1. Matching task: 3.4 is the computed value of distance in nm of label points 7 Å out along Cα→Cβ at positions 142 and 182. Pick the structure from 1, 2.
2. 2.7 is what came out when distance in nm of label points 7 Å out along Cα→Cβ at positions 38 and 62 was calculated for one structure; which of 1, 2 is it?
3. Given that distance in nm of label points 7 Å out along Cα→Cβ at positions 166 and 214, derived from a single structure, equals 3.0, which label among 1, 2 identifies that structure?
4. Work out which structure the value 1.5 belongs to, where distance in nm of label points 7 Å out along Cα→Cβ at positions 14 and 118 was derived from one of 1, 2.
5. For volume of the Cα convex hull per residue in Å³, which of 1, 2 scores largest?
6. Match the computed value 21 of relative contact order in percent (Cα under 8 Å, 6 or more apart) to one of the structures 1, 2, and report its label.
7. The value -14500 for helix-only ellipticity at 222 nm (-39500 (n - 2.57) for each DSSP H run of 4 or more, over all residues; to 500) was derived from one model only; which of 1, 2 is it?
8. Out of 1, 2, which one gives 2.5 for distance in nm of label points 7 Å out along Cα→Cβ at positions 22 and 174 as computed from the coordinates?
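Values quoted throughout were computed directly from the atomic coordinates according to the rules given, and no laboratory measurement underlies them. Since this is a predicted model, take the numbers as computed values, not measurements. Cβ atoms are built from the backbone, for glycine too; each structure is taken alone.
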Structure 1
Amino acid sequence: MGLQSLGSLGSTASSFNSFNLNVFEPTDVFQFSIGSTININLSLNNISAGDDADLRLYRDVNGNGILDATDRASGLVSSSARGSNQDDAINVKANAGTYFAEVSRFASGSSGDVSYDLDLSATTPTLTSDYSNLLAREFALGSLSADVTRFGNVNDTNTADVYSFSLGLFQGVNISLTGLSADADIRLIRDSNNNRIVDAGEEVARSSRGGTTSELISDIDLSGDYFLQVNQYSGSTAYTATFDQFATIFA
């Protein structure tokens, strides 16, 4: 493909589906710009089974519009290189400028052509909107048949974490975010059209209390597949995410 120029990146997600890499063209590059300090969100997903692809974000440090050796040496902003065909995600606060998202084929983990989907957006979280609207499966919890606890961090270099899970019949969950030293929020999403983007009407619940107050989403008892986003609002904080599973009388 070579270079794909996206222009100015905004809150409406740009999606590229069923793109391909191979031994002759092992990388794709997506160029975009942002006009102010904002969160860049990248989600590399739906990687073909039995294959592996990685994701890197570079800044155009010399301003020549080309991802060159200078950018690779001193412009790397963030990278994600999870094994096999697991989703890769980058969520980072970045200053105004031109950037390159590079998707690369990991030869040691791929048998031939590698197909993938890439989603990109730029958002600034507020109390009412504009968290990351991308749903990479960073942490897959599977079906919640018991309580689950996970630990993580959100900060300027990792502004969001996403957990995927499902509830079976007669199952419910309470979700809490505790141990905060800065402001972080949670929201729960059902991706009804399975496009891995948060569309209107897909947010089930959110908790966005101020400061270091713990967050809580309770009494979720409808069976199905969910995504929980842990989002930085300000500062840097470790967190504990607890999924308290319980039985219900409802199917």
Structure 2
Amino acid sequence: MDTLQWPERLHYRDRLRTARYAALADAEAFGEICFTVEAIGLRLSRKEGTLGSYFDPVKVLAEQSVVLSEMPGIFPQLFSRFGALYRTAQAARNDAMHSGVYARHATTAAIELCIGLEEALMVEQQHPRTKVEDYMVRSPIIVQPWQPVAYARQLMLMHSFSFLPVNLDGWKLVPEASMAKFLHRNGERKAVLARSIQEAARLDERPLELVNAQVVTPHDNVEVLLNAADVGKPTLWLVDDGHGGLAGVLSPFELM
């Protein structure tokens, strides 16, 4: 099996993560995970095949994951073996019936497989994983100051965001609690939904409360960031791209 280089590992890790988020949002979208696993299998085997034919090369990669290789033996009631997860995803991938309980079961297996493979891809002895760029989510979703509160709300609900970045006199965050508080007004909901983020944040009474964002660079050390983090508060770091935009975002979720 070919050895994946570090940039490749990050690339496939990000693809798996994106597919996993899609499956969490829609149980019938587990196929996106299968497509990504097939892409990994094709890369590892260097020949075109099917999800079934890629079992062996992907299994070699999976053995680098503690979750897939060791935890099932120690806690069999809590963790499934790689083979069981892979075959469940494979069977569902080949089945036309992707709905209801069946789809949810297949999606659960695919997500567990995804989490394990993401861990395996991050195991690279030649590249110590210490920097923000090793973990951050690239191409972050943000809201523009001129866009309406209704759109920001929609993005937060669609992606289960606790915070949404906005560049308004510097990088700020729209917290979920602030959004909920702003929208709960008797008889005013329609009007406030139509306001722009900028207008809402600058209201004299009961504005949309924004918080200053913690902006870091891709080269910052994650251990330093974690040591400085307040465990009693939700945390999201915004990663500066060096040109006034964002290269990505990082939360403790990615560091788990």
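1. Working: 1: 3.4; 2: 1.6.
Only structure 1 yields this read-out.
2. Details: 1: 2.7; 2: 1.8.
This value belongs to structure 1.
3. On the way: 1: 3.0; 2: 2.2.
Label of the source structure: 1.
4. Numbers: 1: 1.0; 2: 1.5.
Checking each candidate, the match is 2.
5. Values: 1: 125; 2: 171.
When volume of the Cα convex hull per residue in Å³ is calculated for 1, 2, structure 2 comes out on top.
6. Numbers: 1: 21; 2: 17.
So the calculation was done on 1.
7. Details: 1: -500; 2: -14500.
Value -14500 for helix-only ellipticity at 222 nm (-39500 (n - 2.57) for each DSSP H run of 4 or more, over all residues; to 500) corresponds to 2 out of 1, 2.
8. On the way: 1: 5.5; 2: 2.5.
The read-out comes from structure 2.
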